[in-house]
Structure I
Amino acid sequence: MDGSLKNVLFIATGALLSPVSTQQGESIPSIAHAISITTSLQQ
């Protein structure tokens, strides 16, 4: 890489699916994890 990226954000998402809760019309709970990578190196 040429060092052009200073800030990078990765986000992984998912849903906790259950056949019972969807049949009952309940909302679907979800989750997300985020990783932030930042560099302050100057060339």
Structure II
Amino acid sequence: MWIALYVWMTALLEKLAMAGAVPFEEALAGRLDLFRPSSSAVTTF
């Protein structure tokens, strides 16, 4: 269930950024906050 919420929230953040309602950096930070990847996961990716 949380995956559906994550997908919905990330889509909303992307739409807000594309509409200019929030800066791209804030939308990206919001997406990363939802997922909270570890530094090792980011490095591996």
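Some notes on this structure:
- Each of structures I, II was scored by mean count of other Cβ atoms within 10 Å over residues 16-23; the highest score is held by II.
- Among I, II, which structure scores highest (criterion: distance in nm of label points 7 Å out along Cα→Cβ at positions 8 and 24): I
- Value 11.2, calculated as Kirkwood radius over Cα pairs in Å, assigned to which of I, II: II
- A value of -2000 for helix-only ellipticity at 222 nm (-39500 (n - 2.57) for each DSSP H run of 4 or more, over all residues; to 500), calculated from one of I, II, originates in structure I.
Bear in mind that the values in this text are calculations on the coordinates, not laboratory data. Keep in mind that what you see is a predicted model, and the values were worked out from it rather than measured. Cβ atoms are built from the backbone, for glycine too; each structure is taken alone.
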